[in-house]
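So, here's a batch of structures to check.
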Structure I
């Protein structure tokens, strides 16, 4: 399955040993992960500004993620979909990668449930879905 993990899921996977960490490990082994420079830059910025990471450690974390994913260059959506334009970048990444799903903790994306054939799951819901398939 081709998957985009949203910024919030990836940050949670990096800073805690919870569901998102388990999810990332699962997806790296069993699926093909896609990301974009937008997502990677947002992760790096957030790690530094919100979580106090030193810039070199934030870059190391991003490079680790980059090594496990295919980095895409999405096009801008033809019209805004989400309230937050940053969320449209997540959708655009999944579209250009012809992905099966997006995994996110962002309610603005979760409320869509599906966009242009791409399923949108929360981390726990995706793991439940995986266990029932």
Structure II
């Protein structure tokens, strides 16, 4: 992919680790340091893990981002899984249809600066999130 972007196919736990590592590398390349690298890697892990657990497979595209004067990193996670019937409910802390603590989606939203989720039952889910370098 262009501009150092990474495409990671996500099917199993080892892919979650790979996505986390690649995201951390690209975030460092973008200029992130210290705890911001950990925040980005953790958000990527949460989204990738949700793909494995709920959809079985999907992909992450991690790339450098630019929006006017802002620079950062963009992560797009997508799958063709069962979809999320109630996004508002799914974004609440503690809600889970699986056997988790229900912190993945709302946690990822808190860790990143911008977060969008689109989901249609029976079609799949796409999550796009950005982290911007401090000005």
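See the values below:
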{"read-out": "Answer label among I, II for the case where relative contact order in percent (Cα under 8 Å, 6 or more apart), calculated from the coordinates, equals 29", "value": "I"}
{"read-out": "Test item: helix-only ellipticity at 222 nm (-39500 (n - 2.57) for each DSSP H run of 4 or more, over all residues; to 500) calculated as -10500, pick one of I, II", "value": "II"}
{"read-out": "For distance in nm of label points 7 Å out along Cα→Cβ at positions 40 and 88 computed as 2.4, the structure of I, II it came from", "value": "I"}
{"read-out": "Which entry (I, II) yields the derived value 32, 16, 14 for Cα extents along the principal axes in Å, for residues 8-63 alone", "value": "II"}
{"read-out": "Which entry (I, II) yields the derived value 21.2 for mean count of other Cβ atoms within 10 Å over residues 48-55", "value": "II"}
{"read-out": "Test item: mean count of other Cβ atoms within 10 Å over residues 16-23 calculated as 15.6, pick one of I, II", "value": "I"}
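Every number in this text was worked out from the coordinates using simple rules, so none of it is lab data. Quantities reported herein were computed from a predicted structural model and do not represent experimental measurements. Cβ atoms are built from the backbone, for glycine too; each structure is taken alone.
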